[in-house]
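In structure tokens below, several structures.
What follows draws every value from the coordinates through simple rules; no lab data is involved. Worth saying up front: this structure is predicted, and the values here are computed from it rather than measured. Cβ atoms are built from the backbone, for glycine too; each structure is taken alone.
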Structure 1
Amino acid sequence: MSLIQEVISRVQEKDAGQPEFLQAVQEVLTSLEPTAKKHPDFVKAKIYDRIVIPDRAILFRVPWVDDSGEVQINRGFRIQFNNAIGPYKGGLRFHPSVNLGIIKFLGFEQIFKNSLTTLPMGGAKGGSDFDPKGKSDNEVMRFCQSFMTELSRHVGAFTDVPAGDIGVGGREIGFLFGQYKRLANRFEGVFTGKGLTFGGSLVRPEATGFGAVYFAAEMFKLKNDTLKGKTVSVSGFGNVAWGACMKASQLGAKVVTISGPDGYVFDPEGVGTQEKWDYLEEMLIIDRNKVETYVKKFPKAQFFKGKKPWEQKVDIAMPCAIQNELNGEDAKMLMDNGVKTVVEVSNMGCTPEAWKLFIEKKIPFAPGKAANAGGVATSGLEMSQNSMRLAWSAEEVDHRLHEIMINIHRGCVETAAKYGFDGNYVIGANIAGFKKVADAMIAQGLV
């Protein structure tokens, strides 16, 4: 058994019952096998053992009172995984599915994603099993204030800078930031994804989708091709999918699907007009669990109840919703229909069976930690603007985001080739993100 496999076995033993975290560790560490041979200093310093254990895991209770006067209790989490290259950085997820294993998986992935951006940000993640769906603004505010009362002692502009994730949008960020400011008596960039009136950055809401499309464009450019005329299948219909639809359309592609928990929509005309992009935002307010609403507004589109969009014939597939949403059977359908490229936009959006099939069949596959890094990269740009007390134009932020995504793509390609895995974006992304963090950990000693 190799050293890496020994580390994986120890994690499987000690963190049993956390399938998402185990899946992430297995994927990342397996692809790091070549580094153990080339870098004996990593082995000697036991970097592989150390990087799979968070610096700290914070679990706390969140009591709040609903509109009927009933006391409610939720669990709050913050996993500060690694700050070797900068302050902890990672979003907060409010969703009933949130548990320790999911937050650990997200925080672990965040280490390498943040490293790939080239910006000085460590990896963290947090959240709660609170469900904002169906709650009044006052209930969400009371919950956020209670959540922040505990979390405030663990975060700060130079310590840990959270952002939004599933279930945490502009409303929630506003309430969380307001409570932090009240408790700390400081106005500082302790959150990203803030409103534009109090330190937020232009382009941040659409940045993850924009960045993923820029990454896809670089994948095609490498083969002397462009996105122009390509058909795209997107899942989800929130901010990430919205950004992807918008930028793909602007670059000449046609996005033909969006999806929700109830099924998916096929729009033969494409989700490619300002009216349609605006309506995606409106749909989240109407009911974030129903994508069927789209066909009532745009009747030329079709709704497929209880199905996934991967059955449609497209050139590019972009899972944008949640982890493990595209499985092996979906991958086979896409390949049978001639898919040319798969860009994982959600965190760990493809199961191992799916992405291994794409790599085996030589279909370019971009892992989420590289392709969706545009969101956290723009959060890093928001941190910079806050530190300088400046606000950049949308054009300036978008330009910087584009450059970052070009550099991430180049880093993945060059690293994969250097270690003998030409064209393998998974290995390229994992090694490129890991090596920077590992070098920093060694330089800082045994801490």
Structure 2
Amino acid sequence: MILFRMPRLSIGRRTASLPIVQGGMGVGISLSGLAAAVAGQGGIGVIAANGIGMIEPDYFADGRAANIRAMRSELRKARAKTSGLIGVNIMVAANDFQQLLDTCIEEKADALFMGAGLPIKNIPVDRIRAAGGLVIPIVSSGRAAELIFKYWEKAYHDVPDAVVVEGPLAGGHLGFKADRLEDADQQLEVLVPQVVAALARYEETFRKKIPVIAAGGIYTGEDILRFLQLGAQGVQMATRFVATDECDADRRFKEAYVACRPEDIAIIKSPVGLPGRAIRNRFLDNAAAGVRNVKRCAWRCLEQCDIQHADYCISIALDNARQGLLDQGFAFCGANAHRVEKIVPVAELLDGLKHEYEAAFIQSLVTLKDETIHALENRFARLRHDYVLARRQLTALCDGAGKAWEVRKDSLREDYERARAMVEQLGREGETALKKLHDLKERFPEKVAELQEIARRFQAGISESRAG
């Protein structure tokens, strides 16, 4: 019994019981069989539109029509198998992007994953909304997400419902320059928080949650937990779903995953001008050596494909591999394909991921407990150190204050004695002055009589002088 379950993934008005999107793998690898199996187990199953018409017998007669017919047919087959969420992955760079998009809208696909280009111009947003579809761009940077959302806000007064951010460990064509695949600032652990931050303003403006779905190199339940803790609300996984019974590719294609070793996984230069990650085989070695294997091109499915100078048609090579003809093609894969050990049912794969997630979650709780206890111990030690230091400082201050008081006390005593002596002296001088004043008061009448007699005599002398 799983106690710590993975959280649900809610996008717009739709909710998957598992936060897992099965990555869309083109040219017939993920069709209705795989998508329906994943959706039936609670994830989001995805049918890849790129080269889907190659499963039709008349693809080389009219590739565009075959793609549209196959897309409609696979969506309906998936719907007949499950009531779960079914999405489609459409390449913006494909020359029939608009027609495939129209078909998916008409068939009311639950989610429209748009990659290999920026889905900005000529997007029928009103029709998508009327059909109840979710729009989920696939980006490889926060800057790309910002460009898409800024354009949508201005042109459509709306924004996409979620974003898949795909890191450099993904399989197939990569949205990075070959010489930057190992750069620290390009890793998925860095990109996810950047995209989350880029979408924050739009969540506030449009008052809705815009989940970020991490993709590229996610292999275990522990990986799922790690990216959810980094801010993602879901993950997209492709490599793991190749080695399942329900994957729509030939078993020999799946066995190539089981058999490959780390050194077999290589970065190739695709005819469409992008780096890609694939399982190296004789076909790719011959291409790298300059052996051209271009017999025909059904139609120009990708504008940037330089078929005149290409060593092979990538669609034909991938379709051959899908059919198990690996000597005539090759298999795209993620960086962790060498870890695949066996082919299992989708239900078994997802059960394993759930248990891995639970184990990782429990371990994270244990780690959190240990880290919390360690942090508290460190905090207690710091507080104890601070307490001892403060006590020493207080003791020193008290000692200093005592010594200062003793010195000041003696000084105050001396000042007091001087003041008391001064008061006593002033008292004595005051008594003497009072005594003199008393004496003057007692002798004052006698002195007055003496003065009057002197004055009388002086006056008499003056009179006699005048008479003589």
Checklist entry - One of 1, 2 was used to calculate distance in nm of label points 7 Å out along Cα→Cβ at positions 88 and 288, giving 2.3; which? => result 1
Checklist outcome for this item: Value -17500, calculated as helix-only ellipticity at 222 nm (-39500 (n - 2.57) for each DSSP H run of 4 or more, over all residues; to 500) from one of 1, 2, is from structure 2
Checklist outcome for this item: When FRET efficiency 1/(1 + (r/R0)^6) of positions 56 and 208 (r between Cβ atoms, R0 = 41 Å, to 0.05) is calculated for structures 1, 2, the one with the largest value is 1
Item to check | Value 30, 29, 21, calculated as semi-axes √(5λ) of the Cα gyration tensor in Å, assigned to which of 1, 2 | outcome: 1
